[in-house]
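Novice: Below, each structure is written out as structure tokens.
Quick note: the coordinates plus some simple rules give every number you see, no bench work behind them. Keep in mind it's a predicted model, so treat the numbers as computed, not measured. Cβ atoms are built from the backbone, for glycine too; each structure is taken alone.
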Structure P
Amino acid sequence: MTLISVDEALARLLDGVLPLDVEAVALDAANGRTLAEDIQARRTQPPFSASAMDGYAVRAADIATVPARLRVIAEAPAGHGFDGNLQPGEAVRIFTGAPLPRGADTILIQENAEQNAQTSEITALETAEKGRYVRPAGLDFREGDKLLGAGQTLGFTELALAAAMNHATLPVHRRPRVAILATGDELVPPGADPGPDQIIASNHIGVGALVEDNGGVPIHLGIAEDRPDALARKIAAAREAKADILVTLGGASVGDHDLVQDALGQAGMDLAFWRIAMRPGKPLMAGRIGDMQVLGLPGNPVSSLVCSLLFLKPLLAALSGRTRGKRLSEQLPLAVDVGKNDRREDYLRASLEIDSDGTERVKPFARQDSSMLATLACAHALIVRPPHGPALPAGTPVPVIRISRR
């Protein structure tokens with residue numbers, strides 16, 4: 001199978017992928033979830049004209065000339081409005097959030113009023129135009145307004161808004177279940193005592209965290225030995241766990257001990273593509289076993305995580321029903337010169353620097369080996385170099401993908 005471009009691979013991966021089914025979840029369980037339907041306000045906010053400050057509800061005409069004496073006839077704290085009518089020359093002591101009494105049209109803030117301790121009167125010391133410090137009914141939104149749309153990811157502001165709209169539950173897409181399978185006799189789990197020819201497995205930890213960060217549920221299947229029967233059992237375990245995606249790590253190349261592709265084929269995988277014209281990540285593989293998506297990531301740690309960012313993240317977004325933007329949407333100037341590129345699309349790990357004039361620039365690391373996790377952990381972004389891209393001088397804008405940090 002010949003090498004295909006990153007864009008073609010992404011298009012094949014997402015072709016026909018539909019959002020997962022819808023479920024209703026409580027607001028306090030909806031953080032990070034994706035709305036499946038448009039949401040309309042169930043009430044007007046505020047539902048009545050309300051005071052925006054502590055003070056006195058008055059008629060603007062009564063304090064057009066100051067000092068002006070007014071008789072305080074009632075008190076209106078939040079949640080307990082005054083049900084009478086305000087007449088000329090009268091005022092109601094009012095607190096923030098309380099309904100504006102009938103007949104009042106402005107708020108005289110308490111700093112601009114002097115209370116007579118011996119009587120129920122106040123003296124207005126400052127004028128206030130009609131409507132001053134009054135929040136009119138519907139200032140924020142009105143019943144029936146569509147304020148949240150299908151495809152939006154719910155965060156703290158969206159959830160607060162949904163609560164104010166009087167929704168106790170929200171319709172969201174089910175979180176994708178992602179089975180993660182590390183492969184290889186050379187791997188042992190973190191904390192174990194590796195043999196002389198073994199290394200610590202790390203890819204599954206990074207991929208699992210990326211899955212969680214993007215709304216999925218990681219299902220760790222452990223490490224499969226380089227034996228067809230061991231791989232077959234793990235693939236079957238992914239099906240039994242009702243995984244929406246199976247991510248395999250390593251073993252998808254063409255060596256005598258790279259058995260993953262054959263094991264997936266024995267399990268009935270329909271191969272969508274294998275091998276991409278990119279660096280790092282050339283031996284990426286994708287397919288489907290029944291209704292379970294399969295993404296075979298390279299074994300090199302940086303390749304695995306970069307490919308997760310480029311392919312697994314959009315796949316999670318598609319299954320979650322999230323609105324997706326363009327793959328590349330930002331350009332930053334280079335901090336240094338870069339050489340010409342070969343026939344593969346290159347993703348250079350890079351840091352971000354701020355010049356003295358406040359300009360943000362991107363600087364690739366000198367060493368780009370796909371095994372160097374410490375470099376990736378220090379990277380703020382990936383510089384995307386197109387196939388056969390020419391050498392570029394410092395200052396040239398280049399497309400970048402930011403690596404999100406919490």
Structure Q
Amino acid sequence: MKEPRHPNYVCVHAGQLEDDLYGGATAPMYTSTAYDYRRPGTNLYPRYFNTPNQVALSKKIAALEHTEAGLIFGSGMAAISAVFMAYLKSGDHIIMQRAIYGGTSHFASAEFEHLGIEFSMLEHITKETLEASLQDNTKMVYIETPSNPLLEITDMEVVAAFAKANSLTSAIDNTFASPINQNPALFGIDIIIHSATKYLGGHSDICAGTVSAGQDAIDHIWKTAKNYGGSLSDQTVWLLERSIKTLGLRVKTQSKNAKKLAKFLEKHPNVEQVNYPGLKSHPQHQLAKSQMHGYGGMMSFVLKNNIQQDDFLEELEVIKPALSLAGVESTILAPSTTSHSLLTPEEREQQGISDRLLRFSVGIEEVDVLISDLEQAMEKSRKK
């Protein structure tokens with residue numbers, strides 16, 4: 001049977017590690033760190049990313065992202081840094097989108113300089129800005145769409161075409177969209193990265209990262225990654241594989257809920273601004289519509305000054321003020337003190353991340369429950 005590309009089928013069956021001994025419905029877990037080296041094939045060792053559970057899950061991730069191969073890492077930043085270190089060396093230059101995850105921005109400012117790697121941060125990624133930033137030593141273009149936390153949308157076809165025309169490697173952080181809502185490889189992007197801590201894990205109990213790409217690219221990244229030791233334990237690999245089985249169901253519900261909540265917040269008298277690509281008012285709505293299957297469960301918004309923000313967060317009863325995102329439960333946070341706290345106030349201001357911006361990760365709860373929670377928290381935190 002040729003494997004179909006229906007997302008739910010891929011989530012459940014692709015890369016399935018079979019229980020040949022007992023015929024169990026779930027994958028067996030191989031926790032050994034010591035395997036018989038005399039058997040045919042590559043020596044198995046967790047740091048080499050080639051244990052049975054690692055290999056099986058890599059195949060599932062690759063199938064979801066329509067790529068040839070993949071690797072599983074101990075965190076999203078382990079995946080991102082492995083890609084950077086595999087493709088960049090002293091004297092090279094990388095073009096980066098400015099509106100990206102704060103940890104990635106911090107990595108660039110903290111690590112690239114002493115490694116002798118140049119980087120350009122672009123406010124807006126267009127054919128013109130890319131061409132203006134191109135240098136003789138440019139090796140890579142790195143983007144994130146939708147971006148964290150302002151949900152800005154970047155044209156992936158423009159980036160891929162520019163990279164190919166100039167013999168560059170293109171890479172994307174696809175965490176906010178998830179493979180259910182967006183498949184960058186279909187638009188020509190070379191390397192797709194996820195913080196699997198988020199939607200792939202989906203239950204706020206796993207820290208992991210993934211990289212998907214063509215086999216040659218994965219082989220290239222592997223040569224560097226095995227030296228940095230960013231592999232994931234097979235117990236967590238097994239849990240992640242388990243979680244991905246429901247990815248399609250979770251993301252579809254979260255995306256549906258988020259669109260309704262974004263429309264509710266956009267019309268609310270206590271809300272100044274809502275950032276969600278599924279809204280027609282979003283400046284890049286049509287672009288998002290052309291390259292996404294759904295608009296995702298992430299949004300951000302700014303409350304008007306008549307609402308005490310700290311009190312609002314304190315009064316929420318269902319929505320949890322919590323770090324991270326994309327769990328089945330709805331969570332909310334202020335990026336200025338969490339995800340982007342490593343940036344300087346000036347850097348946050350450049351990205352448009354104000355202290356009053358709230359990032360909202362919509363869960364699978366009923367929409368009316370979430371609306372009621374937002375309403376009561378606003379009412380209780382209104383300035384007298």
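Novice: Work out the source of 3.3 here, i.e. which of P, Q gives that when distance in nm of label points 7 Å out along Cα→Cβ at positions 30 and 278 is computed.
Specialist: This figure was derived from P.
Novice: Can I ask one more? Once distance in nm of label points 7 Å out along Cα→Cβ at positions 54 and 230 is calculated for every structure in P, Q, which label goes with the largest value?
Specialist: Largest one: structure P.
Novice: Let me ask something else. Assuming 0.95 is FRET efficiency 1/(1 + (r/R0)^6) of positions 70 and 118 (r between Cβ atoms, R0 = 25 Å, to 0.05) as calculated from a single structure, say which of P, Q it is.
Specialist: Label of the source structure: P.
Novice: Given a value of 0.05 for FRET efficiency 1/(1 + (r/R0)^6) of positions 86 and 310 (r between Cβ atoms, R0 = 35 Å, to 0.05), point me to the structure among P, Q it was derived from.
Specialist: Answer by label: P.
Novice: Here is a further query. If helix-only ellipticity at 222 nm (-39500 (n - 2.57) for each DSSP H run of 4 or more, over all residues; to 500) is computed to be -5000, which of P, Q is the source?
Specialist: Details: P: -5000; Q: -10500.
Comparing all candidates, it corresponds to P.
Novice: Work out Rg/Rh (Cα atoms, Kirkwood Rh), for residues 182-293 alone for each of structures P, Q, then name the structure with the largest result. Let's see the in-between values first.
Specialist: Details: P: 0.94; Q: 1.06.
That would be structure Q.
Novice: Let me ask you something else. Comparing Kirkwood radius over Cα pairs in Å across P, Q, which structure shows the greatest value?
Specialist: Checked P, Q; max of Kirkwood radius over Cα pairs in Å sits with P.
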